[in-house]
Structure I
Amino acid sequence: MNAQTANLINAVVLISMGAWGYFGSITPSPTALIPVFIGVILIVFNNGIKYDNKVIAHIAVVLTLLILVALVKPLTGRIDAGDNLGIARIGLMMATSSIAMVMFIKSFRDARKARQARENS
């Protein structure tokens, strides 16, 4: 898996799970749509990531990290409420965001190594 694929999977999961959390709630909160908006932005950025646009990739990493951190509070709320389905939804969003972060970091390291190898040649 590469960073672009991990980003796309993460974006789709954020959109689908965030929308499910919002529309499946009896009393929906607008904050439940934050992952949806972040997911849409990540999908828009996916082509730039595919073609190694550094600026877009770094913005995508920051957004991924922000959503990963932002999901901690909703997760603790769902744990306190004993909402197993909510825990699973948020846990899935956090898992895909974590995987995307790892793939971004690996991609950045590989690009740095390739650049250094070209400079040393």
Structure II
Amino acid sequence: MLEKFDRVIYKKGYSNRSEAVRDLVREHLVEKEWERVKGDVVGIVTLVYNHHVHDLSDKLTDLQHNHYKNIVSSTHIHLDAHNCLEVLVVRGKSGEVRSIAERLISTKGVKHGKLAMSSTGKELK
């Protein structure tokens, strides 16, 4: 198992095991932070969708406007003549952020969506 771990961390560019273990521990701490209801968390929501789907762009925009206090930033990228990538930076209580992400991702016409959770850094050393 240690040999497999060494191969993985080498491919990821870690200089030693302790650095890789540190990041694994931090990842676990961030997940635990998201389970707590105190304080703000941050995340990135990515959405891939066909902008030709009837009213989809309007629905996504309306959802974003309804949660303007939680959506810090958004970037819209044209992937090709039909598909778009929307990247949203979200912040707030973990339950709020998860709910917003789930509503956006589950909107009919979204081909793929994902919430990447992170930390404000206050709880990490």
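Only the coordinates and a few stated rules stand behind these numbers; no lab work does. Treat the numbers as computed from the prediction; the structure is a model and nothing was measured. Cβ atoms are built from the backbone, for glycine too; each structure is taken alone.
Here distance in nm of label points 7 Å out along Cα→Cβ at positions 35 and 51 has been calculated and equals 3.1, so which of I, II was it run on?
Computed on structure I.
Given 16.2, 62 as the derived value for Rg and Dmax of the Cα atoms in Å, which of the supplied structures I, II does it correspond to?
Computed on structure I.
Of the structures labelled I, II, which one yields -29000 when helix-only ellipticity at 222 nm (-39500 (n - 2.57) for each DSSP H run of 4 or more, over all residues; to 500) is computed from its coordinates? If you can, show how the numbers build up before the last one.
Numbers: I: -29000; II: -13500.
Label of the originating structure: I.
Which structure, out of I, II, was distance in nm of label points 7 Å out along Cα→Cβ at positions 11 and 91 derived from, given a value of 3.5?
Values: I: 2.7; II: 3.5.
Of the structures listed, the value fits II.
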